[in-house]
Structure 1
């Protein structure tokens, strides 16, 4: 068993639940975030380049980099939550390492700690240009897990 497979999902339909919960958000739809390689405790969030997400042609703006990192890290945590729980962001820390230039960003999110009340996820963000990946940012996100019914009621 690899480190990526060490978590057991509480929801057997975790992949579809995470897709629905995260990608149905207006912000995710606006940005154009897509998911790939979803597994228990990890997933990839992909953000195709658009001029609206840049600070100059071909360069993703930091907000877009932070956003795709956020979606990857929090969604990796969501793969492990029971269907009746949801994570609310407590904290996000992003470190920018290199210019985010390319056709897309790929944020590889993974769970560090999956607690009942608090969980921590991380994401490494890669700018993909001509098939070559460059690590451009890394992020850590902490969430508080709460009963979904309390938010919807």
Structure 2
């Protein structure tokens, strides 16, 4: 997992051309006019899911991990907690669904607060639990860029 400010995203261009495209898309897009959309950046290799939603109680959330895509989750406005832990430390509750590219888990992990202008990158071995409220539910605006492995 990587956690940083979008202002530092050039530091991670060395991870490859796909990451550079993903970060440049985030930095160069005016998200004030976009909500709840899927946007192709480079076909199936890189696409963005722009979302507005109310954060939820951690008790109502599941750990998840993906095998085909790496998540770059960036907060546009608002703030949320995101859980993170290596998936090896969790128990599988729902087997991998190849069509949806997701597997669900149960167990314990750590949390980081994702604020406006910050991002987190989750690799296939990084289970994560996004969208959690900090003190109470709030409306957040977030983009998740999916980078094909």
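Just so it is clear, none of the values below were taken in a lab; they were calculated from the coordinates. No experiment lies behind these values; they were computed from the predicted model shown. Cβ atoms are built from the backbone, for glycine too; each structure is taken alone.
Among the shown structures 1, 2, from which was the value -0.32, -0.39, -1.10 of log10 I(q)/I(0) by the Debye sum over Cα atoms at q = 0.10, 0.11, 0.18 Å⁻¹ calculated? Going label by label, the one that fits is 2. Name the one structure among 1, 2 that FRET efficiency 1/(1 + (r/R0)^6) of positions 99 and 139 (r between Cβ atoms, R0 = 35 Å, to 0.05) of 1.00 was derived from. Of the structures listed, the value fits 1. Structures 1, 2 were compared on distance in nm of label points 7 Å out along Cα→Cβ at positions 107 and 123, and the highest value belongs to 2.
Comparing mean count of other Cβ atoms within 10 Å over residues 19-26 across structures 1, 2, the highest figure is found for 2. A value of -7000 for helix-only ellipticity at 222 nm (-39500 (n - 2.57) for each DSSP H run of 4 or more, over all residues; to 500), calculated from one of 1, 2, originates in structure 1. Name the one structure among 1, 2 that mean count of other Cβ atoms within 10 Å over residues 51-58 of 11.9 was derived from. Only one of 1, 2 returns 11.9 for mean count of other Cβ atoms within 10 Å over residues 51-58, namely 1. Each of 1, 2 could give relative contact order in percent (Cα under 8 Å, 6 or more apart), but the derived value 24 comes from 1. So distance in nm of label points 7 Å out along Cα→Cβ at positions 27 and 131, computed for just one structure, reads 3.6; which one of 1, 2 is that? Label of the source structure: 1.
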